[in-house]
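Take a look at the structures below.
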Structure P
Amino acid sequence: MSFFAGLAEPSDFKITASPVMVPFKSLIQVDRSLSTPVFLQVSDQLGLLIQRGMLLPGQRLPGSRQLATLLELNRQTIVAAYDEGLAQGWLESQSGSGTYVAAHFPEVRPQPLALGDNPLRNKPISSQPGYPVESTAFLHRPVLTQSAGLRLDDGLPDIRLAPMDELSRAYRSYFRWGNPQAHFGYGDTKGHPLLREQLSLHLNETRGLHTVPDNILITRGSIMGLHLTCQILLRPGDIVVTGETTWAGATMNIQKTGALLKTVPVDRYGMDVDALADLCQRNRIRLVFVNPHHHYPTTVTLRADRRIRLLQLAEQYGFAILEDDYDYDFHYLRRPILPLASADRQGMVVYVGSLTKSVAPAFRVGYVVAPTSLIDELARLRRIIDRQGDPMLEFAIGQLFKTGELKRHFRKALRTYHARRDYFCDLLTSELPDTVQFTKPDGGMAVWATFNPTVNMEQLARQASTKGLYMASGQSHNPTGQQLNGTRLGFASSTEDELEQSVLILKKLLSKGSIR
């Protein structure tokens, strides 16, 4: 008995010289509401029948008139469908004999169908592949999004302050400037020359670096720069040191290379470099990852003497320093402490930064600063995963640097965030004095706040969400075996009125005692 038995009435079948009866009327269905032409719908479904073994290699198909009558379609539609199948290689035509399934297809075991089942329509792709895929546990990390409503986020910029009009004008100028063939073809893998030139000047002026454009690779955010650096510098078994508290984006990239992670304590003066020195005496360290300006997540600044000691250790033991300076543009002291890279004379520091926090997360423009030979190697690796960045966006950002618009934006945002930091810290002190402990940060866009041990942080975050306030529970910041009961409360992305509403929501929730 045929495996199609019971699927349809006998009138649905057209018996041919082929050994299998095929219920064309049941299996080929046309939907005239779709934008896909009818002849392509028929052709595509014939192809699927072949792939699923319902039409066999060498099997003769009904004549165009027969199939048109069976499907109640115009004969020319079937002719066009057969022609498409011939062009795609599914079918072959034998002069004077008819149209056949191409003989070169391997035979496929037919798959039985339930009554009324139509496998050709509305069937989603399988959730699991048919081959083994190993899931990497440490890559399972929630995707950070910027939601509407009130938020005390991870420390994101206020997109409402971004120079959108100026950027739009600079973006449009790309279409009017220079040779279109050059502008819309492939460019330099290292990034647009204008942005590299202007960024070099900016970094030298604001951070005390000593760069030329060849020292800079433009990336899609700092995370790409960090990934590329880890891939080039690290091999399985290499030892990398981070703080006990650190950014998960860094540890994920480090672990993915097969390198081994070791941690040292972080106190109110930053990474404990004496503990690092002890590690160096016992282990061959390959790389140290550090946020010296504002340690993530606790926002503390690496003290000057520790900075000097860290550079000395790098030179003594030959390890690289990967300096992630994610929000350097926003410092509230009269003179900010300069990056480690500004004092590096032996080429030990790879400096990674981004405009994501300075302008807006959607502007995927980051950079790596390093000796030219490393930049060249990073560019070669980048090329096999991302031929180049976004030349138009990079040109536009370069123009904003050149005209001074971006520097004006930094100054405006700095004044705004400074005022919001002060207002927010005053609110925390006055409204939550017995519940939240914090140190006013010298810069950046977030406060590291620790809550009383009686506060259930996960429950607090859930209940805040029901009141229209987003905040993280901070659980991802806990070192192994420790419960910090703290989280980052971003103030930069909210107005003073929004900050006040947010703190009042926290005050009401904490006063009820239901989250303890």
Structure Q
Amino acid sequence: MKNLRKVSRTLLIATVMSGVVVIAGKIPAIENYSGQYAKAQELGVSSQSRTAAAAAARAARPRIRSVPSTGERAGKILVKAQEYISEEIPLIAEAKELLVKQRIERWNSTETAGYYQIMSSIAGSEDDLETVVLYYKKLLDIKTIPYSLRDQLTFSIGQIEFSNENYALGLSYLYDWLKYQPDPSVTQLEMFANAHYTIGQNAPDESPEMVKNYRLAIEYINWVIKKSKAAANIIIKAQMLVDEFDGLVPENREDQQKLTAATALAGKEIKPEKENWYQVLRALHNSLGETPKVLEYAEFLATTWPQKQYWVQLSNLYAMASSEENMSEVEVLKFEKKQLAAMELAHRQNMLDTGRELETMAQLYLYHDSPYQSSKTMAKSLNEGLSEKSQRNLELQSTAFINGKDLVDAVGPLNAAAELDEDGNLYMRLANVYLSLDNYEGAAEAISKALVKGGLSRPDQSSLLQGQAYLALENFDGARKSFREAAKDDRSEKMARNMLRYVDSEEKRIKDIREYLS
């Protein structure tokens, strides 16, 4: 997106100064913008009807009457001024002094055109775009200048006015230029996309003006892409034709002509598509709330120019798509799986290098029932110091271990998380892990810490569980204390009283066995 912002003043100067330098009354032709026609589309700015209308308008221009030649005196002055500004260190002041004292009202149209062109070049070298535009407009007032130069000046004025934030005026000049151009170049079309994108950005959000200009920006970028693809395809086909002959001499004149044309094209460089074209398309469709198109271009960016930002952005876009309203469970699951896949592709390419990214990856693995991958990812992030050993991260790691039935490894991070927790609930989770490992001493200790920290929804049940742990350890006094604490709550009183009686009988049974064995 940043590549389609306003054209910089430096770039504009370089653009508008090209091809307008005069020597002795010769006015150069407009730059030859080569390029093949893109595949036609019947609607929109690149339609066949628009191309035909531009060609017709171009052909219908009235013939320019005879152009007067440059006189000897005016020619010498223009040549001298040109020599001044062409020095290795341009003598701008000398050229300007020479020209401003001339009485150009006595000059003919060709001489005046030369004067304005050199003066615009001087103003451009001084970074005075307002004066550049002034002289360009004076040139447009001369009826005898060639249409090639008129078109170039019109386009350049549009660029400069637009860069000066005179958006409506700049756009009017650009469209005056476009109506005579059957085959504008990719660079020129990018200017139109930039113009409409900028106007849309400056319009109120979701206003008709914003929508209209964003739609036009999309059309121009698509036109750019089609032209680029068409030009590349022609070169590829030319290369294939040359390879087909493989050094053989064509038997007839027609094939010889085809081979000659193909050989000329085959030597041209195929210009790659620009990444920012698709970045802007994605941003524009996102601003218009068109999720399917946003995903289409996000997927294309990630697969064509694989970078971390694209995979992570794509994963986030899938997550947003899965949370849209009126989605079926099947559709939600589809996008959630794609969210995981996009993030995992970045992870497998070692692109995820921040703690936040690896934590997100671990969460996604856990959500999609891959606890081993989740614990492995969190271990990497914590061990390498990318993720902070916070309660949240340690709890995530321990949950992954627990879900993966790796209870022994879950103890360490869960204990550390419980220490950082504000209440005792994580200590209760730790106690359950210890109980699953038949570590009753660890369970009892964890429950004690949980009860001290507090914040438990049912401390009476915690005391019951602790009493059972003590009972398994044959710590009958500890068990009684826990059950008595549980009995203070009406919801657990009955069970706690029963357990107290059971403790008495169990203690007597163990005592009798020991006496018998002794």
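Readers should treat all values here as calculations from the given coordinates under stated rules, not as data from a laboratory. None of the values given here were measured: they were computed from a predicted structure. Cβ atoms are built from the backbone, for glycine too; each structure is taken alone.
Just a few scattered comments:
- Looking at Rg/Rh (Cα atoms, Kirkwood Rh) over structures P, Q, structure Q comes out largest.
- When mean projected area of the Cα convex hull in nm², for residues 165-292 alone is calculated for each of P, Q, the greatest value falls to P.
- Label whose coordinates, when helix-only ellipticity at 222 nm (-39500 (n - 2.57) for each DSSP H run of 4 or more, over all residues; to 500) is calculated, return -12000 (choices P, Q): P
- Relative contact order in percent (Cα under 8 Å, 6 or more apart) - structure with the largest value, from P, Q: P
- Among P, Q, structure where mean count of other Cβ atoms within 10 Å over residues 205-212 as derived comes to 15.5: P
- Here FRET efficiency 1/(1 + (r/R0)^6) of positions 317 and 413 (r between Cβ atoms, R0 = 35 Å, to 0.05) was derived from just one of the structures P, Q, and that gives 0.35; the source is P.
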